Structure I
């Protein structure tokens, strides 16, 4: 039977992981996420009949979720880290509406002239009818920041709010749960593979689109290979410049929005 100190160390490693024993190769993982995300979004906007492009895109979100969870462990200032992600979400939101066809009539309800400021404000506010995925990641990160500051009441409260409003943001509460699982098992690769893999299978089992071994799954089932890449222990090779790390998401949305309007 495990001793009490051993159990205490184990639970501490779950709540407050100090190092990453899974994949530390952040640079290659982010490149994979960027490429597969762009393929997914380009497929949605320009090649909707090529479902294989959307399937490839399923690899992106788990990698972003994993990178976010690892980032909170690596960062020297988790509050600044959260602030950067929130700011990126605020900047990216209108670009997401334009680049991914999430526009609505209310966004254009006020003419640009003679009311440019009111028009821009109305456009921006109503673009939040369909929040971009960075909102999901920001919410997950806020929970982790509260947890790392040992503010357990705030962490639980934020989680309950996210669960209550699960249908109001991209990937819903399951997207947040995946981030949390990656964080909790950062020091335990086998447990991460089992927990995140099992959760992803359960998540995708609620869909009806694809059949494997007599069971139907949603498209999220195709995200399973990305979990393998995340959980295999690998050393850090290189890091992408911060400009690329934070700039690619809004830049690719701006490019898609431009191409859509051409």
Structure II
């Protein structure tokens, strides 16, 4: 019988766009001249879901106090090697035209198809510290991921060799590509997402994803597919069951196969 565990999700995807009309005061109460140059991001966090309509660009607003003249401020980006292979900062500076309160740092990612189906990309942007607004934000952490629109394609059969069970499984497909989602697959609240080649014969990605099952000793077990074999409408995934260990992931279960019969 299929197992379930309830999980409350809170997905925060909010962008704060607050214009700074002047510089603030510091903790000492010293008044800063609003005509002095001072800069800030709107907040410390930006979560964004990307679509083809973004045309391969993330625009991050930067605000300033003094607006009379044209101005330029340096901006730097930090990200992992894997993220850096997709995203890059368009320029190392942000330029304000005379009279402008806001200008934009731009991160380019090419096309939406460069983004993985389930990947979340973390990027940190920083402004030159000596030019910050006294109460402003000098760094912003960006979490970007691909937005997908899911449509049901019917109910298939999922067979888990690890749990020695089979059950009817709803299957969804993204409008944006050959990407599939199995909602509430092994445990409720934990979907699996994977993408196939255009002809559906090869697995393009099944990223490390939580299954919802928690091992008594090692905690959450994550599933990572090590390829796929397709026979008609039956997809077989040689699978690795991994757990967090020593700051990374280590295989706890190997040599088992999970199968999905498509609707």
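Just so you know, all these numbers are worked out from the coordinates, no wet-lab data involved. Just so you know, these numbers come straight off a predicted model, no measurement behind them. Cβ atoms are built from the backbone, for glycine too; each structure is taken alone.
Per-structure values
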| quantity | calculated |
| --- | --- |
| Which entry (I, II) yields the derived value 0.99 for Rg/Rh (Cα atoms, Kirkwood Rh) | I |
| Test item: Rg and Dmax of the Cα atoms in Å, for residues 99-178 alone calculated as 21.3, 67, pick one of I, II | II |
| Test item: helix-only ellipticity at 222 nm (-39500 (n - 2.57) for each DSSP H run of 4 or more, over all residues; to 500) calculated as 0, pick one of I, II | II |
| Which of I, II leads on FRET efficiency 1/(1 + (r/R0)^6) of positions 59 and 187 (r between Cβ atoms, R0 = 25 Å, to 0.05), largest value | I |
| Per distance in nm of label points 7 Å out along Cα→Cβ at positions 51 and 227, the highest-valued of structures I, II | II |
| Given 16 for relative contact order in percent (Cα under 8 Å, 6 or more apart), calculated: source structure among I, II | II |
